[in-house]
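Just so it is clear, none of the values below were taken in a lab; they were calculated from the coordinates. As the structure is a computational prediction, the values presented were derived from the model and not from experiment.
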Structure P
Amino acid sequence: MRSFFILILVLSLSQSQIVKPSYEIEAKSRVTDMILQEKELIIATDSGVMQVYDTQNKTFTKTVILSNVKDFMGDLLPAKIYAVDRIDNRYLILSNSGKSGYVNMWIDENNITTQVISPEDKILSIKARFIDKEHILLGLLSNEAILFDIKNKKVVYRVQLSQSKFSDFSLNDTRDKAVFSCESGVLSVIDTNSGKLITDLQGLNVDNVYKVDFKKDTISGAGQDRRGSLYTLSSTKGYYIEGSFLIYATALSPSTKRVAFAMDEQNNIEIFDTQSKSKIAKLQGQKSTLNSIIFEGENRLFSSSDDSTIMVWNIK
């Protein structure tokens, strides 16, 4: 029976699709973050430009350009955007300030861009997402979670998750929970409204988890230990898929029936069935190190890497 199962697994892996990009989207400069809201792909770049791309009409519909910032030498440089998000018609932009690593945070609404966090707030963050229209969750390099009240411009809570360096966080579909990853390999799940720790997920990754995704009851992790992990939150158990290189990015499909991992040194993306663990497809053509993967439905993906090109993929 064991040999029969192995044979079926080998056959399924050998019959997986080899997929090339359907088309490419060229951003203004190197892509640092991107999110998909409905048909809008919102793109952050390292040149201080946020771009909004309509995935249905295949055209850019909005651009926000931040002012240059001064570095420690006093030279003016483009602001690097760390994170972007959107809720309703309100856009979030988190960027560097050039001052001791502290960040600026901006809200763009009705084409008016307003600063809500400045270096005087002394926040060291590289990731931010809306919880609702008035509150933003930030991940700090110290592996703290902050909930920020936009209207009153104040911190609602600040929670230390561990002493390990922060890597990434991801919200679930309803934005009431978030999973945080760090260099220890432990994934911390919190209630976003209170900051209360729900559970720590551990045992599958033994080193830094670069990226996480969170949909329904499933969490995926992209590990420096060459492990792509999959946890079921309700049971806190799961399994991992072994890669041949550092795994820099991951994404779950909306149904969680499929998971994507950047699995090798050639930056290929491999798609797996989360139930059978069989490989569905290998996506070939990424030009440099992956940093983001997003599913649009079950059969279409967007991926970005350390360059200005976003790849669009269609699988069966």
Structure Q
Amino acid sequence: MIQSVRIGVLMGGPSSEREVSLKSGHAVSSALKSRGLEVVEIDIQQADKNYVKDFLRSYDIGLAFVALHGSFGEDGKLQAILEEIGLPYTGSGPAASALALDKIASRKKFQDAGLFAPRHFILDRNHKSFKNSLGFPLVVKPVCGGSSIGLAIVDNPQELKLAIEAAFQYDRKVVVEEYLRGREMTVGILEDCALEAIEIKPKRRFFDYKAKYESGQTEYIVPAEVSQNTMQLLKDAALKAHKVLGCTFFSRVDIILSDEATPYILEINTIPGFTATSLLPKAALCKGITFPELVLKISHAALSLNSKANPLSTSLRIKQGTLVTVFDK
């Protein structure tokens, strides 16, 4: 079925993660083309509903592979537009996407489900001060965002003030949380099942933007060198977090494994990095799933979910401003 569908890889976007998204999108496009599929790259440049509708209607696509990171890619707004125009798309739906990007809303869900999350304070532009009962160091970051943009670890009140102001450049709300000592782990979810955990060992103080995207700045242990029981603990926590938010088919869950072997959920990435060296692809490769196979699985799943919702249709195409349903013959 997918061989007859033209796939639009949505990339770019207006967020601070635009450059990362373009890399993901190009990699996904190349991988799908390597499997003989018809693919078009679509650079979304504005977070405007009418613009996106009109822009997508200028293409003849039957599936949107969403490779936008950050706001308007992972906050559910783009997904809501795609649903409104009836175009099948990869990844989680609007509600799960919005929850996952919002670190505060998602953590409440995690804690209500019995999962562990860091203690924290929430600041907004009218309430930038708080009584620090967590001590130092502290972690400061925008409530909604990714790629460690706007994130800082601070050791004293002066650094804290500067870090808060810096984080407000990227969001209207900022989270200040306890610094958890432990090992940084990430668990990929694929086909709604947990893959083996990966340990992230940055050569810098933490896994910041430079550590993530500059070659040689981070060591990745695939799979993480932990006991079988600890590995299962990490996988169970990650899968539970994925399900609690209602995520679909794939995601990536970032975790701190404390010195006491407690998994603290930091966040869920509903659209994790999509290059051959990104973390979800690394975890998939550990199971023998190559990068082209990974993006193909994700594409198949999106079409399958759509066909279950509308069994008469193999795809929905947008052409010349009109929504056209393509039926099986």
Starting from the value 18, 15, 10: which structure in P, Q was semi-axes √(5λ) of the Cα gyration tensor in Å, for residues 199-278 alone calculated from? P
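Here helix-only ellipticity at 222 nm (-39500 (n - 2.57) for each DSSP H run of 4 or more, over all residues; to 500) has been calculated and equals -10500, so which of P, Q was it run on?
Working: P: -1500; Q: -10500.
Computing helix-only ellipticity at 222 nm (-39500 (n - 2.57) for each DSSP H run of 4 or more, over all residues; to 500) on every structure in P, Q gives -10500 only for Q.
Figure out for me which of the structures P, Q the number 21, 16, 9 belongs to, where semi-axes √(5λ) of the Cα gyration tensor in Å, for residues 71-150 alone was derived from the coordinates. Mind showing how you got there, number by number?
Working: P: 21, 16, 9; Q: 30, 15, 11.
Going label by label, the one that fits is P.
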Suppose Cα extents along the principal axes in Å works out to 65, 47, 38; of P, Q, which structure was it derived from? Q
Comparing relative contact order in percent (Cα under 8 Å, 6 or more apart) across structures P, Q, the largest value goes to Q
